[in-house]
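We did not get these values from a lab; they are worked out from the coordinates using the rules stated. Everything numeric here is computed off the predicted structure, so don't read it as measured data. Cβ atoms are built from the backbone, for glycine too; each structure is taken alone.
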Structure P
Amino acid sequence: MAIREFSSGSERRGIICVGRGPATDLEKRAFSDRGYKLVDVPTSCLTDTKFIGALDSVIFTQRAANPTRIAKELEQYASRLLDFDCRVYVRVATSDVLKGYGREIVVNAIRRLGLPAAGLSPAEREAVTSDQREREGLPLAPYVYVCDVGHTWQHVAQLISDNPAGKPPRLDLVIDVRDSNDIELRLTVEQELLVRRAFADCTVVHLRQMQDGLSGVLVFRAHAELAGGLEGRWPILFFVKLGSRRKISIEYAKYQEHALLYVPFNLGPRLNLARCGLGSHEAIIVGDFVEQAEALKDSASAGRAGQAIGNLFSRTLRAWHNGARQDYDRSVFESLSYLFPAMIPPIREPLIRAYGATLTLEQARTLFGRRKSKPVLVGTIHGDLNATNVLVRVGDAIVIDFEQLAEGMPLVYDFACVEAGLLVDGFADNNREMSIWLKSIEPLYANRNLYEWLTPCHPKDPSAWFYDCVRQIRLHARQFELAEDQYATALALAFIKKACNTHNFGDRRDELRAMGFLIAERLLNLIST
């Protein structure tokens with residue numbers, strides 16, 4: 001059967017049934033009345049990329065006489081179908097002989113193959129791996145949706161109608177991928193398909209990898225060339241993130257619920273929702289690239305960040321702070337203990353000890369636990385407000401990367417992340433001896449009351465810019481501290497988290513992160529007395 005018979009442009013209306021399909025005219029009309037065409041072709045067509053791109057859904061029906069065959073069919077076809085955003089439905093066999101075992105076979109196959117699933121019971125959701133669990137309420141696209149014995153063909157047809165497939169990938173799209181040094185990179189087959197889906201209206205897309213970022217996902221600037229377009233073929237610059245389906249889908253939800261609604265449109269990146277997509281194991285986020293901006297670490301070390309830091313907390317994140325509430329049950333550390341590192345990386349341990357730190361990680365955790373000052377002002381925090389996730393454009397502070405956003409957390413932690421991030425990244429190009437550098441910033445961490453220090457920094461000192469930034473950060477942080485030492489606790493945790501990052505930078509940042517552990521130890525000794 002010709003593809004054009006059930007596909008028109010980007011609209012996908014074809015449905016294939018593997019196993020038993022609708023038999024009666026009434027069952028078939030459930031699909032035709034909704035604009036779908038049941039296509040009678042051999043399953044070998046499911047390996048044809050052009051054919052898959054024209055399909056909306058594939059319905060697998062488990063065979064009562066051979067219930068385990070469904071596992072092989074899912075293994076052979078499901079991942080590829082989901083990568084094309086073709087929807088997959090599995091109808092569980094209804095034989096009385098199976099006594100529910102048929103459904104167990106299906107769920108076990110989904111778990112073994114690591115496929116995203118929907119239509120599971122709470123117990124079945126617990127049985128699948130954590131990477132397969134996604135937040136309730138997300139759209140059905142694309143999942144392997146398990147249809148129970150009670151699902152009639154009319155019910156399945158309505159499910160398909162309510163959750164249509166997205167636009168198919170553009171198979172002739174030219175994808176040019178290079179790293180920050182202009183060396184050609186190769187994407188996986190699934191990643192390529194995600195890019196082809198995201199830029200299905202384009203003929204060429206140039207992806208250039210961005211250096212910063214330690215989240216484990218690929219981040220690119222994307223220059224696309226449209227196949228059409230009223231104003232020409234070159235649209236605005238995009239950012240693209242490719243990573244695990246679970247990680248990307250969580251970040252997508254956080255963008256939707258916390259960034260798009262509460263961060264002013266000019267102070268955060270805008271997602272291009274039509275270009276975001278999920279595959280079987282990986283996913284893609286596409287949004288407007290923030291142009292004509294520089295990382296906070298660069299702006300700060302050049303002495304230009306004072307106004308932006310003030311605006312970060314008074315404008316950019318104001319809506320989050322407006323929703324703050326007092327928590328009388330948990331201290332700062334009790335709320336944030338899930339962030340405490342499990343180990344000091346072997347590559348950084350010798351540096352930490354060489355600079356004079358003596359606490360083990362377990363001893364540091366014990367000292368943290370002693371500070372239980374309450375109440376704590378909690379609300380939505382970015383969670384990773386480092387010196388590269390804040391961009392400066394003139395006096396505006398623009399926040400990006402919402403992967404670690406969290407609700408009901410101590411607000412002082414975001415302030416602490418900015419200060420710790422500026423210390424470990426802002427001095428990366430400073431070539432002073434570490435002992436001289438430490439002496440220049442020690443007054444900032446010598447007093448238990450972090451909101452005042454007795455020794456000012458001379459304007460000629462290369463650390464003067466850091467004093468200016470810290471003054472701005474702490475002036476704002478002070479408003480969010482409801483009891484003694486809450487900001488100091490959050491700051492010590494932020495430094496230890498930086499020190500224990502497992503990434504090997506191979507430059508001055510390794511030394512600065514090791515020194516962060518020493519500063520955290522001094523803070524803990526101050527507030528634990």
Structure Q
Amino acid sequence: MRLRHAHLAVAGALFCASAPTPAGPGPQATKPTLLVFITVDQMRGDYLDRWASQYTSGLKRLSQGGALFTDGHQDHAITETAPGHASTMSGRFPRSTGIARNLAGVNDPNSPLIGSNGPGASPFRFRGTTVTDWLAKADPRSNALSVSYKDRGAILPIGRSKQDVYWWGGRDFTTSTWYRDTLPGWVQAFNARQIPASNAGKVWELLLPESNYPEPDSVPIESGGRRFQFPHRLSASPDTATAQYPGYPWMDNLLADFALAGVNALELGKGPETDVLAVSFSTTDLIGHRFGPDSRELHDQVLRLDRVIGAFIDSLYKLRDSTRIIFALTADHGVSPFPELNNGRITPAPMRVDIRPAIQAAQQTLLAGGGDPNVIDLESGSLVINPDSAKAGPAVIRAATDSFVAVAKRIPGVLRADRFADLAKADLGKDRIARRWVQMFAPDVPVVAVVTLTPGSYWWYATIAQHGTPSDLESHVPILFYGPPFKPGRYAGFTRTVDIAPTLARVLGITPGEPLDGHVLTAAIK
């Protein structure tokens with residue numbers, strides 16, 4: 001049996017498909033020449049309000065001057081990085097994009113990295129098209145640059161499009177042979193600056209006076225009980241400091257500078273076509289996993305990100321006509337606090353849930369029916385039994401599924417356990433848990449059962465702050481549009497990240513390449 005949870009392994013109503021949005025004139029006389037799509041990895045939907053009084057730059061400008069949907073969600077069940085990034089610019093749920101799990105996301109040994117020993121990566125599993133493809137079909141001159149610390153954060157927002165896509169390969173920025181054979185000169189020149197190594201020994205201290213942070217700085221569950229208090233210092237060794245760098249706030253500065261270097265080198269946004277700049281900031285996720293969403297470290301990180309985004313916007317406005325740039329901002333998922341720090345906030349109290357008895361029950365039933373019990377695969381609450389690998393017929397697999405569900409329902413901390421085939425019978429407009437699971441998997445994925453934990457509960461083996469469940473704590477994300485075509489304001493209606501792409505398509509006057517799961521957020525458009 002393979003028990004997997006993607007982010008731990010790395011870090012230690014069914015809505016009917018809509019017809020393609022028709023092309024037409026945008027709402028402004030001069031169409032945008034640059035779409036800037038910002039994803040903040042693990043930015044919960046409440047963060048924009050939680051520290052609003054302390055924002056002075058980018059997040060303040062975007063949230064006060066943009067169209068902000070305050071009840072935005074990644075409306076699928078496994079709220080992980082890969083499926084989240086794949087849905088935002090495609091306008092489609094994981095069941096349509098084919099990206100349902102981190103561990104079956106962009107990893108591809110047939111597309112090795114250039115100049116790096118890191119794992120190969122490509123979008124070969126991604127199905128369909130994205131905003132980038134729709135723009136290129138409307139005007140072949142349209143180009144895109146997508147960057148992130150994470151490979152999946154850089155690759156999946158633009159789908160299969162072979163554009164300029166770069167991520168951190170462990171020591172510097174790179175890409176894979178899916179995209180090109182060698183790194184262009186501007187990437188090599190940026191890497192040659194060795195910025196992380198030159199910051200060896202640098203100390204992360206609080207951005208504001210300590211009195212501005214109500215969070216205690218003495219919580220041992222943070223950072224695995226080691227080095228959980230300020231200040232935090234990079235190693236004095238340049239090599240070690242380079243390896244540590246992504247877990248410190250300055251990684252966001254580095255990524256923003258790299259993106260701006262690419263804008264200059266590729267001449268993005270000069271027009272007359274519309275280009276795409278996709279930037280996925282990953283440091284909030286790394287710090288959030290290590291210290292949790294209630295930590296002083298996460299608070300300080302988001303304040304620093306506000307400054308980074310502000311400087312980034314100012315730099316873009318110096319390079320290009322600000323009246324021809326539009327922004328969209330969202331997140332790939334949220335996060336739940338450590339259960340031990342609940343303090344009565346969530347009822348019933350979250351706990352750490354050991355699902356192994358249910359797995360063992362399924363294994364025993366499969367074995368008794370002559371199947372192979374070792375092929376059962378559980379990842380992020382989804383039980384997969386491939387009938388070919390299991391060497392078992394439908395009746396045996398059905399019996400193993402029933403055994404799993406029956407035992408799982410009795411385990412403390414389990415909100416519900418369902419046969420996956422039964423979920424489509426639910427009222428998906430009212431049953432959001434069933435809806436999010438149904439919108440998760442394509443028909444060719446052999447998921448037989450799913451387990452949903454009570455809100456805030458963790459899988460028993462979690463050593464870091466966790467996400468990946470259908471809970472609103474982990475699905476709630478900001479959805480924001482900024483720029484001349486958009487009507488500033490706060491919009492309280494329930495929205496989904498799959499609504500972002502059709503909204504952008506309407507503003508840009510382009511036609512999606514296939515039916516979408518999302519719809520146009522007309523309230524946000526002037």
Structure R
Amino acid sequence: MRQLFAKTGWQDAQTDVDVSLALADNALQGTQALPRSMLADPRQPYTWPDRTANRLAFLTTRASRFVRDGVLLAGLLYHRTLDQDNVSSNVNDSHNPALAPGPGNAQGFNDRFALHQQMSGASLQLTLGDHQTGARNLLTLGASFDRAVSDFSQDRQEAVFSADRETNAIGDFAPRTQLRGANSYFGLYASNHYRATEAWTLAFFGRYNVARVSLQDRSGAQPALNGEHVFKRFNPGFGATWNPAPAVTSHASASQGMRVPSPVELTCADPAAPCTLPNQFLADPSLKPVIARTLEAGVRAKPAEKLRVAASVYRSVLQDDIIFVTSGGAVNAGSFQNAGRTLRQGLDATASASFGPLSLQAGYGRVRAIYLTSFREHSPNNSSRDANGDIDVTPGSRLPGIAKQSLKLYAEWSVSADNVLGFGWTWFDGQYARGDENNRDANGPIPAYRIAYASWRISAAKRWEIALKVDNLFNRRYESFGVLGQNFFTGPGNAFDAAGAVAEQFRAPGAPRAAWISVRYELDDRPGR
């Protein structure tokens with residue numbers, strides 16, 4: 001991992017300008033989720049290789065100026081480029097075990113893709129304070145425009161598996177897809193904060209969005225990929241804040257938002273032609289945008305000098321939510337579809353206190369994430385499937401991949417001003433695997449897990465700081481994600497055996513113990529710098 005961040009700026013009483021640059025050149029090698037029968041050795045890959053290289057350049061300029069008293073003009077410009085290259089191994093779920101493996105009947109594939117993306121954007125915002133709108137108003141007007149152009153190409157190479165599940169090529173790479181995708185987003189927004197009384201503040205806000213997603217086949221062989229999708233919507237919102245006392249603040253809001261389908265989702269929406277993500281694009285039916293309507297209320301309080309508490313409740317209903325439906329053999333093959341209405345409703349609570357050199361923090365979250373609409377989906381690896389490999393999802397079924405509860409605890413002890421010790425502990429409740437949207441698969445949910453971490457910071461000398469952090473302190477084994485799929489490696493020593501493929505629950509092993517050491521040097525030790 002190679003990363004660089006640099007930032008410089010200038011400011012006076014009326015103007016503030018800064019420019020930042022982020023660069024990254026990273027190479028990642030990963031393993032996939034493993035079937036439960038292979039989890040005894042969580043370091044092994046299901047198949048390999050799986051390599052991704054990312055190169056990023058991100059330039060941002062921000063500026064603001066008080067044009068006159070109470071009038072603030074702010075703007076943002078950015079440009080980002082991303083180049084991504086990937087080679088990944090995948091199982092050929094149509095392999096015929098009755099025939100000798102070879103060209104036309106490969107056991108697996110090496111999929112290679114290249115992505116070049118350029119994104120630019122700008123925004124302009126005008127804020128009118130009390131001098132311009134009266135003593136009780138704060139009015140904000142703004143506009144933004146973002147555009148991204150992505151060139152994507154994918155090639156596929158037939159391969160056979162070695163004893164340790166490496167894909168050995170038996171042919172050359174052949175081109176499969178060449179696609180250009182362009183996203184344009186334009187938005188106009190306004191908000192007004194009205195101080196009705198000393199205790200009450202009301203907020204009204206709204207945003208009008210126009211989104212355009214264009215797709216163009218660049219190979220000349222897949223003209224059905226060509227298409228243009230336009231989405232328009234006005235999203236309003238309302239909020240109120242009540243301060244009955246200096247130490248208590250309560251708030252409530254109602255809002256609406258829109259998410260448009262991405263190019264990957266739009267080109268991978270046909271269950272009859274599943275995609276192997278993120279490596280393939282197909283010509284598929286259009287998807288509807290996701291509309292979210294959210295209610296939220298909460299309170300923040302300081303009941304004692306060194307005690308702070310906060311709690312909030314929320315309810316968000318998503319209309320035409322987009323889900324990924326696994327197709328069968330390969331665990332990353334499937335399609336996207338609109339799944340009607342879904343609900344996310346929950347509670348978040350935090351508390352912090354200090355007792356001399358000891359500081360304590362706690363956070364608790366509880367979420368009810370369920371489907372509100374009945375629908376049928378293809379899930380051939382679910383043990384409750386029917387003869388066609390379908391399952392019925394009914395209202396009240398929990399959404400996969402979302403833990404029902406979570407708890408986070410942290411304690412910090414300042415041995416001295418220059419020596420600080422910390423200990424944290426987190427717990428996440430169980431979650432259902434993707435493909436088990438009806439919550440009836442025999443494997444049940446992914447088990448709950450807990451992990452701990454520790455930290456130590458010490459100021460070794462003037463302007464110098466050394467820090468140590470150890471994640472997963474007790475080196476616990478756990479799984480953080482699940483998906484239903486077919487295990488094709490059921491032969492001796494987990495060798496490839498298409499004839500003996502079985503449906504299993506795949507789980508993603510969590511990271512083992514890891515230690516991080518960092519050294520920091522302050523160039524300027526003036527107070528507040």
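Determine which structure produced the value 4.4 for distance in nm of label points 7 Å out along Cα→Cβ at positions 218 and 450, calculated from the coordinates; the candidates are P, Q, R.
Considering all the candidates, the number was obtained from Q.
As an exercise: FRET efficiency 1/(1 + (r/R0)^6) of positions 82 and 202 (r between Cβ atoms, R0 = 30 Å, to 0.05), calculated from one structure in P, Q, R, equals 0.85. Which structure is it?
P
For the read-out distance in nm of label points 7 Å out along Cα→Cβ at positions 106 and 418, a value of 3.0 was computed from one structure; give its label from P, Q, R. Show your work: numbers first, answer last.
Numbers: P: 5.1; Q: 3.0; R: 6.1.
The read-out was computed on structure Q.
Supply the structure label, taken from P, Q, R, corresponding to log10 I(q)/I(0) by the Debye sum over Cα atoms at q = 0.05, 0.11 Å⁻¹ with the calculated value -0.26, -1.00.
Structure P accounts for this read-out.
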